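Throughout, read-outs are computed from the coordinates displayed, never taken from laboratory work. Predicted model, so just to flag it, every value in this text is computed and none were measured. Cβ atoms are built from the backbone, for glycine too; each structure is taken alone.
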Structure 1
Amino acid sequence: MTPGIVADIVVPVYNEGANIRRVLDSFRDALEYPVRVLICYDHDDDDTLPAVRGYDAPFEIVLVRNEGEGAIGAVLTGFGRTTAPAVVPWPADDDFNARRLNALIRKFLDGYDVVAASRFMPGGSMDGCPAVKAVLVRATAFLMWHLARVPTRDATSGLRLFSRRVIDRIPVESKVGFAYSIELLAKAHRLGWPIAEVPFLWRERIAGSSRFRVFAWAPQYLRWVGYAMATSLLRRGPETVVLRREPLGARP
């Protein structure tokens, strides 16, 4: 474990040269906690790399070559290189939520194992989302909150914080997209580990292209929705008892 680092931020990239410096600037200007940033890339000719090299940051930046395929391969490769008490996968075009990342970390320090960035709680928002994706995302979130009783109103978000024990003790079975994020949430819920949420903003990207594939990824997403439903409706797994970690420290 890297001394002093509270969170490792894992940023999967694919030709994000137009975005990445703004994201790093936002971390530099807004973060209140010591972090390390892992830039996870697929190919050596990715235009993100020259934009990152030589960047003058008050935090460590590590370049990590993707050992798998696609977005999930990059994230899981990053997970394998993390050592901090908390891990946060972060979109390579999000330069507007860094201040809210502090709230994720504060919840973690209070003892939560999963802290969801929620678009659908007071203070959160989702702007510019394509209509089909918006309907599917909101419908799934509604089911997970009201029927599966997962304690976040935004169970489909790929942006959330995971504790070290989530990363180390819950195996990831998902193979596509950001299904791993719903999977880890659903499995932590079944284990009775504490989950919290904080409001975040979501905006359609303005540079580069999204790799979100609604219909190709839907079967694996739905698998974990069903898993969460079974936990609460069919009473599978242990009783839902909050097994909170000891808080790691006081807020700054």
Structure 2
Amino acid sequence: MGTNKKMKLDIIIPVYNEKDNILQVFKALGQSVKTPFRILICYDNENDSTLPVIRNAKDLGFEILLVKNQRAGVHGAITTGFNYSDAPAVLVFPADDTYNCGIIDKMYEKFLQGNDIVAASRFMKGGCMKDCPWIKNILVRASSYTLNRFALIPIKDASNGFRLFSRRLINSVLIESTQGFTYSIELLVKCHRLGWKIAEVPALWYERTKGQSRFHVVNWLFHYLRWYIYGFATTYLRLSPKTVRLKKGAI
């Protein structure tokens, strides 16, 4: 696709029957985000309950693009969104989050300061993670802590899928993972190996009360482990940026 000259930010929202959440999210984004943006709604099938709600919505004040996923599942939704996006910065945003819209402009400012990834961090001062299932809580906190303290990944929240990526990173780095939100930690550790800048801003996280979560940390654990090890290998084996797999023709 050709670059959209007007939009500074594409916001990818993967959806799965989010009829009870999506309009509130649109309202919060419209009220809070000053950076010119477009929303890409990425969905698996035409029977998704989110779609008629969006099609019947009026006077939202921003462009919405409905994108049929090239492969089913949340990973397929996000990588499809990456393929369709063309703004300088791309943000992956949850379909039930109405309370973090106020940090999106701050994330974009960090991008303008030269950061190729800006993470929404639950584990830095000002952030939180509430009512999380205990297994997920332990695994997510432990992996993020060890990657930050021992693998020297320069953010405190390694696995949050709510994250901003630069066009340079999306266009350059080949995504090898295929499951869940593993793309997020993969791009993080590859960006770190390349020596590109990474930043974070504090974010809130609450267990969803409406709709069905698509985060299955135990099912994806092996896939996360691959990139967890990759992060340590970068630091302790001093692997070259040349070992990062890039897209054909990239940099």
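The table for this structure:
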quantity	calculated
FRET efficiency 1/(1 + (r/R0)^6) of positions 85 and 173 (r between Cβ atoms, R0 = 25 Å, to 0.05) - structure with the largest value, from 1, 2	2
Comparison of 1, 2 by mean count of other Cβ atoms within 10 Å over residues 69-76 - largest value held by	1
